[in-house]
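*Asks:* Structures for review follow.
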Structure 1
Amino acid sequence: MGAHHPECPDRLGAINDRLISSGIDLHLAYYDAPLATREQLLRAHPSKHIEFIEQSAPKHGIVHVDPDTAMNSGTWNAALRSAGAGVLATDLVMQGAVSTAFCAVRPPGHHAERTKPMGFCFFNNVAIAALHGIEAWGLERVAIVDFDVHHGNGTEDIFSGNDKVLMVSTFQHPFYPFCGTDHPAANMLNIPLPAGTRGDAFRQVVSDIWLPRLYAFAPQLIYISAGFDAHYEDDMASLGLVESDYSWVTQQIMEVAASSAQGRIVSMLEGGYALSAMARSVAAHIKVLADL
């Protein structure tokens, strides 16, 4: 997205380095994500949105689709591959090839609304994956858990009022994108957190509010919009989570999945811009997902 932009290639490099240095990589199966097809994209976005993204991609240099969100000549394929990762992961868990999957993708997706790219996002990766689960696999109850520090406004825009999807989320508020608190639909459980919130308060919200709704909904597959920018070292925001909080919430999600979803979880990387903190947190998250 340009020099000095926080959504940078080093993010995935930091994750890979941490998985190797911790030895976790030896326990993982790696898959190359395919490009999402137009049919898969159209489940979440109209053709005009898809065409706008494709036509906005420059052959050289960088162009901005909003003040924070830029494209270069590789962005179109990268965005297709990010969306394709969630589709492949859905197929893998539904086929029983794996029980859980983590998609190390960029660009992220949860700010991309049905008709609007924004917040470093072009296509809504988790929404495309969830709709693939519903349309291609016949799932009737899908949960999306979003613990990114920013509200997943795009995911809410796409699924608001859809009774096949329950979205539960925490996010710093008031904070970008400055929404998520005004009369959300019944299938949206949005929990705004004030700046300075630490792990104990986050865990209380998850235990008291998220988990009862998730267990009652009994999802057949759980998706995670896994943003790690609520870490206390991430200076783009002001929450105070640490690696053990991400391990703990992942374990809670694993237990919900075991109760109704045959353990099936697809987690997709969203935010996280303090490279060391993000990489440590992702490793902690994957360690629980992989039952290591």
Structure 2
Amino acid sequence: MSENVAERMTKSGFVALIGRPNVGKSTLLNRLIGQKIAAVSDKPQTTRWRIRGILTRPEGQIIFVDTPGIHKPIHRMNERMMRAVEAAIADVDLLLLMADVTESFGSGDRFVLEMVKRAGKPTFLLLNKIDRLKDKRQLLPLIDRYRREYDFVEYLPISALTGEGVDLLLQRLFEHLPEGPLYYPEGEITDQPERVLVAEIVREKLLMVTREEIPYVTAVYTEGFKEENGLLRIHCVILVERESQRPIIIGKGGERLKRIGTLAREEIEFLFGKKVFLELYVKVREKWRENDALLTQLGLER
């Protein structure tokens, strides 16, 4: 980074994206960073751990922390996911509470609000998915509802999908963040290891291709990652909980697994700018969501 650029950067800080499952946190993170670093799907619990995205601009540097959708845990995996949310809230300078404007306010929203109140930190309310509204006046009752509950710093309607309102969001963030140092070198966009990025891409394609009940019982980790003569050789393992789930992922004649692999390989090649040889294996590990050692291996912090 040039000395002149470093001198111009006066604002920096950590910002957590929180909210119920499927409100668009990962979509917004990818939009803010300008590159996909978090898996995106229309299925709940796509994000399972904290993912940091780094944005460096002339105004300064923002480290965004994407968090799992807030929900009541039923497995040890879910308990760790919620601890990741609590740790993120405790560690950041500012919160972005995202709400889906196409969904009615319910008990899940109340649960998230209580977490925000306990944290007592400066918080933006982001009303997401406004691209789906025919009449923006529908936002007013929702804004009033949240305003009665908590003194938010900003109330911003946005569309993470189309980018509407995102430039204003960034402007407001830099206005509210404190002066501070650069935490990461210019050019870095995430602290996620390459192996984790690859596993996330494979899992996203798995969510895209498989049936509705499968995503909750699957996980992906990268077992092998090696470059030989400009070719990336990658081996990923897809975990399931029961033997009966293997054929659902593999498909007739391996067709579904091949489809997952093809979609993932194309995106990995685009990400790394290299040819990729990708092998996928489906393994059965009963009750893996309750296995502490395996959860740690998968990246879910204790």
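*Asks:* Taking Rg/Rh (Cα atoms, Kirkwood Rh) for each of 1, 2, which is largest?
*Replies:* The maximum falls on structure 2.
*Asks:* A further question on this structure: Can you say which of 1, 2 returns 1.16 when Cα Rg over 2.2 N^0.38 Å, for residues 52-155 alone is computed?
*Replies:* Value 1.16 for Cα Rg over 2.2 N^0.38 Å, for residues 52-155 alone corresponds to 2 out of 1, 2.
*Asks:* To which of 1, 2 does the computed value 2.4 (distance in nm of label points 7 Å out along Cα→Cβ at positions 148 and 260) belong?
*Replies:* 1
*Asks:* Another question, if that's okay. Given a computed value of 0.95 for FRET efficiency 1/(1 + (r/R0)^6) of positions 92 and 172 (r between Cβ atoms, R0 = 25 Å, to 0.05), which structure among 1, 2 does it belong to?
*Replies:* 2
*Asks:* Determine which structure produced the value 23.1 for mean count of other Cβ atoms within 10 Å over residues 12-19, calculated from the coordinates; the candidates are 1, 2.
*Replies:* Details: 1: 18.0; 2: 23.1.
The read-out was computed on structure 2.
*Asks:* May I pose another question? For mean count of other Cβ atoms within 10 Å over residues 28-35, which of the structures 1, 2 scores highest?
*Replies:* Result for mean count of other Cβ atoms within 10 Å over residues 28-35 over 1, 2: largest is 2.
Laboratory data are not the source of any read-out in this text; all were calculated from the coordinates shown. Quick caveat, the model's predicted, so the values are computed rather than measured. Cβ atoms are built from the backbone, for glycine too; each structure is taken alone.
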